[in-house]
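None of the figures in this text is laboratory data; all of them are computed from the coordinates on show. Remember, it's a predicted structure, so these values are computed and weren't measured experimentally. Cβ atoms are built from the backbone, for glycine too; each structure is taken alone.
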Structure P
Amino acid sequence: MFRFKQFNVDQAGCAMKINTDGVLIGALAGAGRPDTILDIGTGTGVIALMLAQRFGAARIDAVEVDDTAALTAQRNFAGSPFAGRLAVYAESFEHYLGKRPDSRYDLIVTNPPFYLNALESPKAGKTLAKHADGQFFDRLVRLAGRHLTANGELWLILPLPTSAWVKGIAADCGLKLRYKVNVLSYPDSEPHREILVLGLGDDREADQQFVIYREPKVYSQQYEAALGPFFTIF
């Protein structure tokens, strides 16, 4: 059980536990006040729960292909103060969106599987949660793009090689890179993750930088400000 300030997350049955990538995108994703949000690959449900806390009027749908993880997310949603605004669907995002051709979201967010052309984990659950073939991101970006509102955004957090692949797919299917967030471990580190913000409009904002630690075992002020509303340690 991982205890946040306003909710708890049971991680039982989920191959991918709460991690830095997930909580970062949960704390940062979204501009304005999105009314409709889709979390693809919700896992424990932590990103959806963080977004529900941040956006008090938003309705959030969460999709999870792993049945056991979907049940865990459902329990976490039901036990939260935001239960009435959260729904989980135990199916692939392709199947979910395919049944709803007219659905549109102000924000689509995902902390997706990101290892391309890598050795698979010997544990089946982690293989499903962490690995994707080359067609996965093509399907993800193209489908998500068709289900955004006019000003909607798709947020993904990715390692740099996978991010470069995804930016190419986005350009090919008409999605624009609105900006990206370079994620660094320390102020003098090279980025190890990129958060991509994709949309239909041409407006381009300046790229941003997010530093996790100011020194070993000491979080940066930027990290504390972003995660302070959630983590009990702040």
Structure Q
Amino acid sequence: MSTYILNIETATTNCSVSVSNNEETIAIIEDNDKGYSHAERLHVYIDEVLKKASIQPQDLSAIAVSKGPGSYTGLRIGVSAAKGLCFSLNIPLISVPTLTALAHQAKINAGVIISMLDARRLEVYSAIFDSSFNQIRDTQAQILDENAFAENLSQGQVYFIGNGVEKTKTLINHENANFIEAKLPSAKEMSFIAFKKYKEEAFEDVAYFEPYYLKDFVAIKSKK
């Protein structure tokens, strides 16, 4: 039996929309426009990806949206679109943590994955996962310095991924540090996570769901 889910990712400059059948991505359209053109492109991409998947909106079983952290404006655009579709089609809303989906782009056999999104100045939003994508440290906003993630680096291979990598690699010089560059969150990796949550009926309240902005935080420097 087919379960079609529309996945929406707008947490960064990458405007990304996919359709999945069960856990497999069957169609995707995305564009990394540095100008944050999500407001103009998102609904166009949704129409196009449904045509590409050869389905109608009424065939969808759920809408999945990247919940953050990330760009305040980008997240609001994505969540607003997702809510509107859920209301009009009377289908459930699924939220996918942005850093979890990003981590799924790193295919490793051992070590840990640190997915990170650029915040202001020397700050990043980051979360840590094992090689099976189990989250082993919660999402945090932190200030980078040369001692950031020192404990993880002392224990084995660490794979950094996301647009926070660019400034991280200028600060961290360690033999266990591996930098996976030029990667942004994508709706492609949302498919597996969204289908798992669909089977578990882990749905959001469409009326009250809000993105995870990670605004109220205390940025702590890593201990030396």
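When FRET efficiency 1/(1 + (r/R0)^6) of positions 66 and 202 (r between Cβ atoms, R0 = 41 Å, to 0.05) is calculated, the result is 1.00; to which of the structures P, Q does this value belong?
Source structure for this number: Q.
Given -9500 as the derived value for helix-only ellipticity at 222 nm (-39500 (n - 2.57) for each DSSP H run of 4 or more, over all residues; to 500), which of the supplied structures P, Q does it correspond to?
For helix-only ellipticity at 222 nm (-39500 (n - 2.57) for each DSSP H run of 4 or more, over all residues; to 500), the value -9500 is produced by structure P.
Work out the source of 42, 41, 40 here, i.e. which of P, Q gives that when Cα extents along the principal axes in Å is computed.
The value was obtained from structure P.
Work out the source of 18 here, i.e. which of P, Q gives that when relative contact order in percent (Cα under 8 Å, 6 or more apart) is computed.
Going label by label, the one that fits is P.
Suppose you compute distance in nm of label points 7 Å out along Cα→Cβ at positions 34 and 50 for every structure in P, Q: which one lands on 1.3?
The value was obtained from structure P.
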